Structure I
Amino acid sequence: MLSIEQAKQMAKSLRTSLQARNLEVTHAIALELVARQLGYKDWNTASARLPVQSAAPAISFDRPIPILRMFDEAKAREFYLDFLGFSVEFEHRFEAGLPLYLGISRSGLQLHLSEHHGDASPGSTVFVPMDNIELLHDELMAKRYGYGRPQIVQQGWGRVLEVHDPFGNRIRFCQD
């Protein structure tokens, strides 16, 4: 809902716009026009019903991006890109020879992989709600990855397909 201050700003903007077209209106007339645009009978009615201040902005969060620790770039690429089918979004190193920070994604799931000490603990678990877990299972099994053949397991909360990366991290794909 608009506040009185926002309505006044609308009136000021309207007046400026009309002046640019050589149409002079008083501020009071601009306020009356804005009140009508907002569905009120007149400015007095609008100013009595509009809040004095707009509501404070609500806190909102975007989707989190888990950071997983890695120790070997080649093994990370083999597992996450070749086996799991992620794509690279970005790569960052402060300079050549320093640890890699890698952003990857697949079908809306974003992960960050880091060689930086302190960014994440090895042995972390990421829980990923998803649809079509059978398709993912079939895709992974067809790749015949030498270090894992994950199976779908029925749990009380859904069907789970858990994969283990070369660094002790687990990703639990789950379908209700």
Structure II
Amino acid sequence: MGLIHGLLYLLFGEGRNVLRETSEVFRENTEEAAKRAVTLRGEALGQLAAEFALPRKGRFDRFMDGLNRLPRPALVFGILALFVSAMVDPVWFASRMQGLLLVPEPLWWLLGIVVSFYFGARHQAKSQEFQRSLSQTMQRVPDVMGNLDGLREIGRDAEVAARRPAAKMPEPNGALVQWQRAKSG
């Protein structure tokens, strides 16, 4: 008995669990990982909410938003104009394309970098806006679920009421009817 008791005390004594502590060296504690993930998610949502807390509605902000929306339509309309010009005046179009052949390769790389950064930053901003609206939607889920549960309960109550037999009207009290006739007439 002393040997088994000593072994169990070695493994579980002093409020410790050596087996659990040893296994956590090789495998992450799932419960603690979940707690850290919840904390991280809450802090990330808090940071995201703080970033978009103040609406930007000034004239300058509206002007800059409008200016930021110009490059994509301008590129699309420019490319469509190139197709139209190639069909309308092929010689003029070909001479312009010959001029593009003279642009050095590093300048094409620079143009590619500028366009990539612009559209990359635009994509990031739109992605963050989408995540913000998604987090606001997810915050409303408990209210919506509560409303749906209330509506289902009302529907169940209506079904139960519809299944009940109609209540019979009570027989009129003869003495009361005679008294009312005597009083009125």
| message | Of the structures labelled I, II, one was used to calculate FRET efficiency 1/(1 + (r/R0)^6) of positions 49 and 113 (r between Cβ atoms, R0 = 41 Å, to 0.05), giving 0.80. Name it. | response | II
| note | Note: P(r) over Cα pairs in 10 Å bins from 0, in percent, for residues 65-160 alone at 14, 43, 33, 9, 1, derived from one of structures I, II, originates from structure I
| When distance in nm of label points 7 Å out along Cα→Cβ at positions 33 and 145 is computed for each of I, II, the largest belongs to | I
| request: Identify the structure, out of I, II, from whose coordinates FRET efficiency 1/(1 + (r/R0)^6) of positions 41 and 153 (r between Cβ atoms, R0 = 41 Å, to 0.05) was calculated to give 0.80. | output: II
| field | semi-axes √(5λ) of the Cα gyration tensor in Å from the coordinates reads 67, 50, 18; which among I, II | value | II
| request: Kindly point out which one of I, II the value -8000 was derived from, the read-out being helix-only ellipticity at 222 nm (-39500 (n - 2.57) for each DSSP H run of 4 or more, over all residues; to 500). | output: I
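Any read-out appearing in this document is the output of simple, stated calculations on the displayed coordinates, not a laboratory observation. All values reported here derive from a predicted model rather than from experimental measurement. Cβ atoms are built from the backbone, for glycine too; each structure is taken alone.
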